[in-house]
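Below, each structure is written out as structure tokens.
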Structure P
Amino acid sequence: MRVNLKDRRGNTVLGQRIQHSYAEFAFIDQVLTEEKFMTLIEFGTARGGLSLIFGLHALRVGGHAYTFDVSIEPCHNLYVKLKPLIPLTFLRMDVLSDEAMKLIPKLVGRGRTLIYCDAQKKKEFNLYAPLLKKGDVIMAHDKGTIEIRYKDIVETVNRIGLKPFHQEAADEMGTIIFSFIKE
């Protein structure tokens, strides 16, 4: 078997399909292993593969993971079996809706938080980055289709004083993930 760490097609973790390259998955897993986030917020559940990883890391540290999507909750075998066992809440909601804009600030207030933008990336990043507290992290993922560029978020990054967070490691691994911390 030949594995391409930067390819996103057909990748699986524990038999569950993921929409990230293995390099991106490894980067996220390493950050979650080294850092303690009590609240993990994911925008864009898709198949739920990364959602499960967020939930497993939340279980490890006594935190909670929340995943938002406008589509129905994933119903594949691994997701259905694991979700009841881990602190993971699926919310069928547009994160740009009034309802979400009232809920998400409350979630960010629950301890150190990581926000992962992977749906309407530019809008999500620019809308929710200002909620970050000292030590909180925000990431945005581009699947290689140029859904988000640095120029799309630089004004927000500068305005609220975000600093790169393990960005050099992300770049070295060949990921397409922007990662910032509020200091």
Structure Q
Amino acid sequence: MTRCISLVIFLALFGLISGAQVRPEEGGHEFQVWTGGGHSVAGGTKGTGVWNAGVRFGWVLTSPVGPGFLKGRFEYAVDAMPLFVVFQPRNTAYGAEINPLGLKWIFATRGAVQPYSELGGGVLFTSHEVPTGTSAVNFTPSAAFGVHFLGERAWSVEVRYLHISNAGLARINSGLNTIQVRVGVGKFFGKK
């Protein structure tokens, strides 16, 4: 069964199953495989790097709405990140994250380039405390600006600000702020 599901996802992602479309549209879906990484920035723990990889499933909820250059489509998305690595000065923490809150605004453009902005949030579970001395369970609010390049597949490139913090679950809550670059490849699908 698992092999069958994996094969369907692979075929759908690479356009070998008919019915795929290249543009997001109301009632459609997005499937994407992505990877990203970056380094810590001011406002939190220093000298730390992050790399992660995951999959996304999204639901395009609206047709283009809004005035002028703000006109766009609203998408709700869920990310699963089975690979999350935090390179800390004291140790390397390995983990996984689920991000059930992906609120994405895809700006409606006529061409094959469609910019978007996104707010997200999830929970990260790691093998060591992140940052060191805090907690192995953290929350991950984020904000991103990116671009979809539409064609046979939907490629994306984005810059993401990611905050990692235990939100007071532990006595110490120093937090970690990163700027990441994320690259993905996927497909938008129409209504079924």
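Coordinate-derived values only; no laboratory data. Because the structure is predicted, anything quoted here is derived from the model rather than measured. Cβ atoms are built from the backbone, for glycine too; each structure is taken alone.
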- Item | Ranking P, Q by mean count of other Cβ atoms within 10 Å over residues 44-51, the structure that comes out highest | P
- Item | With Kirkwood radius over Cα pairs in Å, for residues 28-67 alone derived as 9.9, matching label from P, Q | P
- Query: Which of P, Q yields -11000 for helix-only ellipticity at 222 nm (-39500 (n - 2.57) for each DSSP H run of 4 or more, over all residues; to 500), as computed?
  - Reply: P
- If we compute mean count of other Cβ atoms within 10 Å over residues 116-123 for structures P, Q, which one ends up with the highest value? P
- Query: When you work out distance in nm of label points 7 Å out along Cα→Cβ at positions 108 and 140 for each of the structures P, Q, which one comes out largest?
  - Reply: Q
- distance in nm of label points 7 Å out along Cα→Cβ at positions 52 and 100 was computed and gave 2.4; which structure, P, Q, did it come from? P
- Query: Among the shown structures P, Q, from which was the value 10, 40, 40, 10, 1 of P(r) over Cα pairs in 10 Å bins from 0, in percent calculated?
  - Reply: P
- Query: Computing relative contact order in percent (Cα under 8 Å, 6 or more apart) gives 24 for which of P, Q?
  - Reply: Q
